[in-house]
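Take a look at the structures listed below.
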Structure 1
């Protein structure tokens, strides 16, 4: 799969209109993409086992999107082969009173994965330069100190986030950031499907339609995020999201590639440990 068509090149300015939500890369059919996903799920399970045993690295996956883009389904299908003991999923919604009493990175920074594990953020600290930008009234709840240059707030937060991600990667936490790029037409279709299907009614909220009225503002905010926080060490991938089968195949492929790049290996056993193993073997084999 050609990841160059999905990644936001660090240091370059992009426009979301140049990323086609219906792009399906080289896949000729839905079944071909599903076959690729099945293969990558198996590879991921194998690599996760080595990641856990190696215990020097961890992987943080960040998923951001507009409503109905497919975050939950992607996490469910891509991570279906992962050992639950080595994976942690956190969904960040409106901050609680306790979270608002801390700095805006606190609730996420305390949930980064331990060594040997995969952590998944369903939404993340990026909400603080997205939702709060589209709805600046939310900033009032954060009790921020007065700024000499309030117009610099977003610039400062971009710099803080980049520095935070640099700190994490230097400490062995690799970061992959996925934006599921759904078209406005497809979002409408999925909203109507949720309304018209009783089993899916629980997924829909009237606030979803209200947020849709801010479509252009969100798209502009996302562009600014990509152009200021896609880096060599923590890149953004814009994943075409109009075809759910493509999202899953693309995300799994990117994760497998990253895990392979980490140079993971099982710990080497010392000679002393080998001797202990042989003694244990002798004892077991001598049992009647």
Structure 2
């Protein structure tokens, strides 16, 4: 990609990324971010951008895999029905699955509870050359566990270590963990799908009304919905304390799924573009060997 086209791509994507990116500089208030933002687009224009981003992502992913130096970690968080699953499916449509790993983190198993809270995420981290997608993540241990403090009792942490500072300590641990990953070649992008309570209600009703979506509904979703205000306060705290230049959060307007996908896809493509990915070039000795192999292959027909 030429310098001119690179600058053009950055300028093209910036309006769909910059307004929603928070890297820890300045103050952060979740209520300042609209859930129904459309970025001046309609669905038709958004689909064209989404399709262009899919092609770019496919190209970058092939080079990322071939170069085998960088890895990419994408973290998706959000309330139930915020659109995490469908966003992942849509944005990565057509991308070679061999270069991507998706992990969905649900309630910890007994084996996972016998380890520290970052352990199960650590063993799922992407290898060099691959894109790792976390559908929920270690941030659940500062979110659900904080909204439901009784869960801490199952984590087998020595009681004297569970103090009023535990959440700040976990923020510090996560920030150090992500800094370590970034320093070792992992690009980290975090997405909070910011859906409104009203839109969540509509999506829950849709799940109830459509037989093909009944399986997505759980009574537990309603229990958690009743704690909406508490969850929003905790999400604000998470973004405020764990956003850094090396691992920024993107507060994605999620009431319109099509616009959320534009924001997420543009952020990923923009980050990959900055890596200046290229296919590895063969050295002189290998090129000479290739000539001999080519000659031998061509001579097979003559034999």
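Quick note: the coordinates plus some simple rules give every number you see, no bench work behind them. Everything numeric in this text was worked out from a predicted model, so none of it was measured. Cβ atoms are built from the backbone, for glycine too; each structure is taken alone.
Taking 9.5 as the value of mean projected area of the Cα convex hull in nm², for residues 27-114 alone derived from one of the structures shown (1, 2), identify that structure.
2
One of 1, 2 was used to compute distance in nm of label points 7 Å out along Cα→Cβ at positions 179 and 275, and the answer was 2.3. Which one was it?
2
Work out the source of 3, 13, 23, 25, 16, 12, 7, 1 here, i.e. which of 1, 2 gives that when P(r) over Cα pairs in 5 Å bins from 0, in percent, for residues 131-194 alone is computed.
2
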